[in-house]
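So, here's a batch of structures to check.
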Structure 1
Amino acid sequence: MAKDYHLHINGEQVKVDKAVYEAYMRSTWTEQKRRQTLAKREQSLDVLVAYNLDPADPRSLLEEIVEDGMMLDLLVDALSKLTKEERALIQAIFFDEKAERTVAEELSVSQKTVNQRKRLLLAKLRKKICGNL
C-alpha cells in the first residue's frame with residue numbers, strides 16, 4: 001500500500017509524489033534540526049551558568065582542568081597503595097561496572113560482604129586522598 005503525500009499550498013491540500021514532498025519539506029526539516037541543535041547548546045550554556053562557570057573566561061575552565069588533574073593524581077597514588085585484591089574489587093565494581101551480586105558470585109561470597117568491602121575500601125581511599133590535600 002503506497003503512502004499518499006500532500007502539501008498545503010494557499011490553504012489547499014495538493015497531492016504530490018514522494019520526491020516532490022521531500023524536496024519541499026527538506027528546508028523545514030533542516031530548520032527544525034537547526035532549532036533542536038540550538039536548544040541543546042542553550043541547555044549546555046545554562047549548565048555552565050548554573051555552576052558559576054563563565055564560558056567566556058578560559059581561566060575558570062583551566063582551573064577546573066588543573067583541579068581535576070590533581071585529584072586524579074591523588075586517586076592514582078591512593079589506588080597504587082591498595083593490595084592486588086582490593087584493586088581487583090575496585091576495578092570490577094567501578095571500572096568494569098559489574099554489579100555487586102556478580103562480583104560476589106565470582107568471589108564466592110555474599111553480596112553483603114562485597115558491599116562491606118567496597119565501603120571500607122572507599123573510606124580507605126578517601127582517607128588517603130584527604131590526607132594528601
Structure 2
Amino acid sequence: MRIIERSLDRVRQEVGGDAGRLAHHAIEEALVPNLQRAGEAAIDLAMHAVGWRRLGIPHESREASSLLEAARIIDAAAAGRMRTRVGLRSIVVHADQEIDRARLVSIVQNDLDGFVSFRTAIVQSG
C-alpha cells in the first residue's frame with residue numbers, strides 16, 4: 001500500500017512541519033486530496049482484510065474498523081482513528097459539509113503516522 005506513504009509524504013512536504021501553513025487555502029487544497037487518497041487506501045485495506053479473514057460483512061466503511069478491532073487486529077484507538085478518517089473522506093468525497101479546519105489540523109499534526117501504523121498492523125497480522 002505504497003499509496004498511503006506517497007500521499008502522506010506529500011502532506012508532510014506541503015505543511016513542512018508548520019501546521020500554521022494550513023491557514024492558506026492553496027495548502028489546504030493540496031492536502032485534502034492527499035489525505036483523501038490515504039484514507040481511501042486505508043479503507044480499501046481494511047475492507048480487504050475483513051474479507052480475507054472472513055470477519056463479517058461491513059455494511060459501511062466505518063464497520064470494517066470495528067470488525068478489525070473485534071478480531072484484535074487493531075486496537076480501540078486505531079479503530080477510532082480509522083472511523084475519523086472515514087468521516088473526513090466522506091465529507092471530501094460527497095462535499096456535503098465544509099471541512100472542519102480544526103479537524104484537518106488535528107489529523108496533520110497528530111495522525112499522519114496513524115495511517116502507517118494502521119497499515120502495518122494489518123499487514124503484520126497475517
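Here are a few things to note about the model shown:
- Answer label among 1, 2 for the case where distance in nm of label points 7 Å out along Cα→Cβ at positions 5 and 29, calculated from the coordinates, equals 3.1: 2
- Taking relative contact order in percent (Cα under 8 Å, 6 or more apart) as the criterion, the highest value among 1, 2 goes to 2.
- Between structures 1, 2, the greatest calculated value of distance in nm of label points 7 Å out along Cα→Cβ at positions 13 and 117 is seen in 1.
- Among 1, 2, which structure scores highest (criterion: Kirkwood radius over Cα pairs in Å, for residues 37-100 alone): 1
- Source structure of the calculated read-out (P(r) over Cα pairs in 5 Å bins from 0, in percent, 2, 8, 10, 10, 8, 8, 8, 8, 7, 6, 6, 6, 6, 5, 2, 0) within 1, 2: 1.
Throughout, read-outs are computed from the coordinates displayed, never taken from laboratory work. Owing to the predicted nature of the structure, the values given are computational and were not obtained by experimental measurement. Cβ atoms are built from the backbone, for glycine too; each structure is taken alone.
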